Every structure is written in structure tokens, then in C-alpha cells.
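Derivation of every value follows stated rules applied to the coordinates shown; laboratory data play no part. From a predicted model like this one, the values you see are computed outputs, not experimental measurements. Cβ atoms are built from the backbone, for glycine too; each structure is taken alone.
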Structure 1
């Protein structure tokens, strides 16, 4: 079994071995979340820009109306749009990111946050993962925000080719008593690294605006949403499948709203 087929086990081990950092809120600063033997393959298989769709968000809109944030949902129908070798790679990678081992490791690590937010025992909290590739371009920024309450966990893995983009890391903030925020604790944008946190009203974070000469900022996010029942989750899955099929026939769809 190769590094790709063991990516879920490798990542879950890294989650278990990484201590929680309490400031400014509980989070993980992940080093080598992927096997170093796998990381070059991830970079090699990043899809061409034509396969991404714009993601509409007020912070990411450029003066010409385009979005500076592009996304490629790692859904089966969307992955089918890719050429052969990339299609095979991302099928397996998406499966590994959705591994029960990964979910269990994150639930255990952030059990206190999940139980406090939901008000239930961990065993009764159901979450679903949604892996997606992001490509941010010059002009992109995200103002300080805590993330939607629909999200249980936010995890993001940085995918730069080298250390030249270290300044593009996510900032984690503490809110002062007067409502203002500190400058933030940066999670440097280093190769094969990333972060994770449990979403709550105090999980404030941001990204500084990218400069015109910054290279694209590639990341893989694995967002864990609270399970909202069989009907809702089935409709959500069907929507993603239909969207991927539409793209295969007609090309990229119109931009969608940010979640």
C-alpha cells in the first residue's frame, strides 16, 4: 500500500500527536500532515485553473467583479471532469480525507469545543466532511470572522511549492474587551503544513490581502459540517452531483455564494 492509500492513517496519526495550542483559542498547528513522499504528488496533481469555479465572497471580489478565490470541490461528479491520472489521484485523496480515522481523530482532539457548542455528549454529535481545493489569487483577503455556525471544524492544509509564500498564512485573533482584535497569531504558509480548529463564536481568523506579485495560494480544506439529518444531507449530496454533471457538459458554472 502506497503513501496515497495510507494518507488518512498518516494524517490521523499526526492529529493525535500534535498538541492543542490554547491561544488565542484551541487549535492545531500541523507539521507534515501528509507523508513527505506524497506531498510532491499532491502538488503535481493540482488541477489546471480551468477546472476551478469562482467562489463569491465580498472580501474576495476584485474591482472588475471577478472573485479572487477559486474552488474545486472534491465531489465524485466534479472529480470526473479531470484528466485520467488526476482523476484517479483525487478520487483516492478525497476518500482518504473523508476517512473515519481522520474524523475520529479530530473529534477526539476537539471534543471539549464540540460538546460545549452543541451541548451534547461527543457520541451523539454527527459531522460530515467536505474536502475542497482552493486557489487564491492576487487581491484575495478575508476579514476577521469566526466561521459559520454550520461548521463544526475548519481544517486547512497549505500547498506551496516552497517557502516563498510564508507571509500568506492564516491569522488567528483574540477579541479584546472593547471589541477590537489583536494583530493575530500567524500560522505560516509553509510547505506541507496547516491548521485546524473547532468553530465557535470566538474562533476569529483572517487572511491579509494578497499582493499583485504573489503567486497563487493553493490549499486543501477539509471542512466538517454538523449533520442536519438524512433529508438535508441527501439533497446536499444530490446538488453537488448535479453541479458536477453540469460542469462536465457545459463547463464551469456561474459563481456560487460563500458558505
Structure 2
């Protein structure tokens, strides 16, 4: 298996279209424009990128960014072995060499001195300087850079610099409308429409509390967790409290409010 094949997505990831995002992303890829995907936790950003990589037939290399990630973690480094030292490409470099889509998930979690290494790949130059190796890597013609982050959940200290933001085109995702979200749950977990609609009502209650005691509402991802617990025989109210309420808040009043909503909806 070559480098390209191991990063290809073989089976179609399920993604429920919400608007014209597929056409817009396809146009951005055809122009090899870098893309930023913004939206709340668990609203389908990563699934969308996986779906588009599959649809376009391009390998996908995903990096989960974190505050300890260095530029070397992205670009590569020299390692010691029995014969001395050898250079090992990082995920960004591999993607640029083989023409993959490189997806930097939650980019703001990385240090700003790390994210600046992507800048030369996001303009007309499309190059990646490998300073330690003394190489200037010209990106493969099929390479594309994609980043994601949650702008509503970041502090000012963790926001992206304007010098980074203005190198990207951008999509703004949100949770689906009730009908679409219900359809997603029915497809993802094979539950009936009545149960899916009830789960969506619980999510709507929590999302209305965002900014009034909750930093984030209940995500579509958590709704699928609740449905999966029910598939395992867990009673609906218990599954909802375990999957939808306890993960998102430790505040007793908010918890009681959501528990009450669950008890009412699943009465």
C-alpha cells in the first residue's frame, strides 16, 4: 500500500446535506483554496470534511491540534536510529508531498508560533519550508489545507490571528434544524422517528440555555450516543441523562432543569 492509498476513505461517510455546502466546498477544492470550517462542537464539521474527501477521491490526513503541538509535530524532525539520524515527515509535510487534504482540527488549540508554519501553504506560493532539512517543499497540485475551530467557545487568548484567518475561505456550520437532525439520528442509529424527535426536543432545550449557564448546547454527536445507549437496552430517561446532561454541566440547577425536560419529554 502506498502513502496515498492508506489515507483514502474507502466507504462513504454518512453526511446529511443542509444547504449548498457541498457545491461550495467542491468549488474551493477545484481552485485549491484553503478552507476554514467554523461551528459548535459536534455539529458535523469533521464528518463533512471526511465526506468531501471521499466524494473527491482524495486522501485525508487529520491532525487533532493541542496546546503542546510544536511546529516539528506538523512538519517533521530528525530521529536517531542505528545508522545515525533520519528525517521523518510530519503529517502536514506528508499531505503536501502526496496531494492529500490536510485537516487541522481545532486549530486554535495549537500555539500561534506553531500555526504560522501553515502560512506559506495558504497563498500563491503553496510551499512548505523545511528549515531543519534545508528543503523548500512545493506542495503537490492536489494538496489542500483545511482547518476547523469553534469560534463561540474560544477565549480571546485562543482566537486565530487575522493574519491567519484572512488566508482562508470559510464555512459556518451550526446544528441542523429539527427535521434534519431527526433524519440524521434515524440514519445514524436506525431509531424510529418518534424517538428521534424527542431527542431533538431535549437538545433544543439545552441549546436555549447557551449563554445562560451553559457554554455549549447538546451536540448532534451526543444525541447519537443517547440513541446508542437505548439500543443497548438502557431506559430512555437514564440514557439521556448519561449522554446528554452529565457530560455538559456540573451546575446542579442546570442539571435539574435539563433532567426535568427529559422527564417531561419522555413521560
(Q) If you rank structures 1, 2 by distance in nm of label points 7 Å out along Cα→Cβ at positions 40 and 56, which sits at the top with the largest value? (A) 1
Q. Quick one: relative contact order in percent (Cα under 8 Å, 6 or more apart) came out at 27 when computed from one of 1, 2, so which one is it?
A. 1
Q: Using P(r) over Cα pairs in 5 Å bins from 0, in percent as the calculated read-out, with 1, 5, 12, 14, 15, 14, 12, 10, 8, 5, 3, 1, 0, 0 as its value, let me know the right label among 1, 2.
A: 2
Q. Which one of 1, 2 has helix-only ellipticity at 222 nm (-39500 (n - 2.57) for each DSSP H run of 4 or more, over all residues; to 500), as calculated from the coordinates, equal to -8500?
A. 1
